[in-house]
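Below: a set of structures, written as structure tokens.
Every read-out reported here was derived from the displayed coordinates using simple, explicitly stated rules and does not represent laboratory data. Predicted model, so just to flag it, every value in this text is computed and none were measured. Cβ atoms are built from the backbone, for glycine too; each structure is taken alone.
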Structure 1
Amino acid sequence: MTQTGSARLQGKKSLVTGGARGIGKGCALELARAGADVVVNDRPGSPDLAETIDELRSMGVKAAGVEANVFEHDGCEEVCRRTIDFHGHIDILVSNPAYSAQCNFLDYDEGDFERIISGTLTSGFNMSRLVARTIVDRGGRGKLLFISSVQAEMPLARCVAYGAAKAGLNHMSRTLAVELSAYRINVNVIEPGWIDTPGEEEKFGAEIIRNGGETLPWRRLGRPDDIGRAAVFLCSDDADYITGTVLPVDGLYRFKDCRESNQPPAKCD
């Protein structure tokens, strides 16, 4: 029987990388709210990890934090090993590490480009392969979920590396879905739009965040819990027949310029 509501992930063992704040934290909290035990990874020296773990534990689930650099293969191996030490096994991976640097293409630093590709695409490959192997070794059935971005489809200026990394992530996920279907491992992607996170607040400031929301079709920016609730659905038995899918969760951000108010006036025939 499919579980619904707050119990739909009861007893599941999950790992969220890049999960100490923002979208990753939103996913971790919603997984816990649905009953899953959670290991949260964040970078070494993370100022937010301990507080996030305390919040998760206050929700009545088992939770632990792992500080490790998943931009490197050794860091991914450490996270996987310590997660299994804590949980015993892994049912769900939410892969959310990322790094971004905005600059004009002609001036773009090759080091930043490589770091962004490594932090998003290569990290997702390494982490998901390690977790998938453990799921296959247990007989199959599990969930791999990648957090991408609408920028995978929208060629925004000054974001050449980030968009390329996210587009690669989308394509990789579909290939993994094809290969891992034999083991009943669901592989899906969420594409957030403009989400109100601490990082966005630091980048743009509260006023731009507030006013920016009013320009969007949904009249607000997204919230981390919007992404988290979508993650719960895709990681639950309710989504058993969904794999190889890219789900935008963006309040129509992709089509914000397609509204009638943004088109030149014309008479209807």
Structure 2
Amino acid sequence: MKKFDYHRPQTLKEAFRLMEKYKGRARYIAGGTDIIVRVKKGVAQPDALVSLRGINELRGVERGRGLTFGSMTLVRELESDPVFSTDFPALARAAAVLASPQIRNVATVGGNLANAAPSADCAPPLLTLEAQLTLEGPGGKREVSIDEFFQGPGRTCCDAIEIITRITVPAPANKTGMAFLKTGRVNQDIALANAAALLVMENSVCRKCRLAVGAVAPVPLRLKTVESAIEGRKIDDELLGQIGAMVEHEISPITDVRTTEDYRRVVTGVMVGRAIRQALQNVYPGGQEVFR
């Protein structure tokens, strides 16, 4: 393993100065659950790691018209904080099934997104919530939608010095239901596929549908064609029976060491249908207004 310098700045300005000093040969480290593994394997060989753990500006939760939280929020906090589990249950569920408890105690939401892994568990629920990301670098701040953030496997719209500082999600409308599902080879494994659904209902008609999946495309993916097919309609068994085929057509999975393209294609269609059912049941717990 290549030797590297380690820095723990206390402010964003200090972190940016360090990154500029190393002229692209340094990497940020948040929880370290990904980059340290890559360094040990020799996949990443930075001259320095710049830790974000000591920067208080990247922590905290603020309520407003929605919810804004720092990128250094631990995955464990999403899982355990009632603020998330009450208003954003799909996000809390995604956190609860991400890796092991030990990993969740050190992994951060910002790190899970910045790694840009197609299988990132936090990405699909945040896509359905239409989250906005605040990016900051020496040149200042900018806002990007999470839908524009991912550029490809391991690639985002951030430049080498920018970091995610805040994540903002709007408050859910009335009659909103959410769900998140994941399948892996074993518990605590990287997702073979995952899926999130968000529905806003009015008189049994879906007024807004947001669907997102992971591990079945080069980036975490919104299923916009499927969303359009659902909005404005009552979600019944006939429509749900058509969703699997629509999902299979919209994704582009691969075969790898974990599973095959065919398996991912079929299971994702099934999972999206189940996520929609769960989201509906969160709106209508008795089920009396759906599937009739």
Structure 3
Amino acid sequence: MHTVLRSSTREVTIGHDQPFCIIGERINPTGRKAFAAQLREGDLSQVVADVEAQVAAGAHMLDVNAGIPLVDEAELLAQMIRLVQEHTDLPICIDSSVVEALDAGLSAYEGKALVNSVTGEDDRLAEILPIVARHGAAVIGLANDETGIPETAEERLAIARKIVRVAGEHGIPPEDVVIDPLAMTVGADPEAVNTTLRTMLLIRDELGVNMSLGGSNISFGLPHRAALNAAFIAIASAHGLTSAIMNALAPECVTAARASDLLLGRDVWGASWIATFRAAQPVA
């Protein structure tokens, strides 16, 4: 099953037989006080810097989030999306929990975007899915609902099943629903990663849809986060994860994704792996 995203000039395909899709997470003011202050003052120069750095690092898509207090998020998100499109042709993942902001962002976008995200609550599905359908976008569905984050893989599968079904009722096909199986920090629950991996296997085997998640979530609060995130990306890729919103500026994580492509047969004869290695060599 292929999820195809587009900018005005470039197409990215997410699928189990495709290279792992790296969605750069940096254009997000959460946890970045200086960046948030710049955005609040109307200074978008860091957005451009983050675009250029992530493109150079090998991101396939870019997540864009404008969620800061005391601003018109809809206006700011649309402005940021237009600016990002001026500096790259990578497809965009439009990231907001505000319905008006999602609509404004999708209206500003030229192409087929990925919406991040919708949960399994009836009211959220009713609010967000019509907007996704109207703009011809794809959507990330989080496997949680009004009861919170399910503790078991089976409960998460049930919510994923519901999201895919209700999306279909709105005219959104399964290939345009990317499920987030929920990655929680292993520092708070030793079984957190195992639960996420079991969820991936169930979703892959029953629903066959693509999956994405926050690639840095599992290491929150722990040292050497990049090493943990890289190991998780490699393991999750073998369990059916086909994309992640992740730190594209962490070489360990990008390399782990590319290595997984080679080892799992998605980089035939290692062509991409070898080309990337050669491109990194100093010019004689």
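Data overview
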{"quantity": "Among 1, 2, 3, structure where distance in nm of label points 7 Å out along Cα→Cβ at positions 175 and 207 as derived comes to 1.8", "calculated": "3"}
{"quantity": "Computed 1.22 for Cα Rg over 2.2 N^0.38 Å, for residues 127-190 alone - originating structure among 1, 2, 3", "calculated": "3"}
{"quantity": "For 35, 20, 15 (Cα extents along the principal axes in Å, for residues 183-246 alone, calculated) the corresponding structure among 1, 2, 3", "calculated": "3"}
{"quantity": "Source structure (of 1, 2, 3) for FRET efficiency 1/(1 + (r/R0)^6) of positions 39 and 199 (r between Cβ atoms, R0 = 30 Å, to 0.05), computed value 0.10", "calculated": "2"}
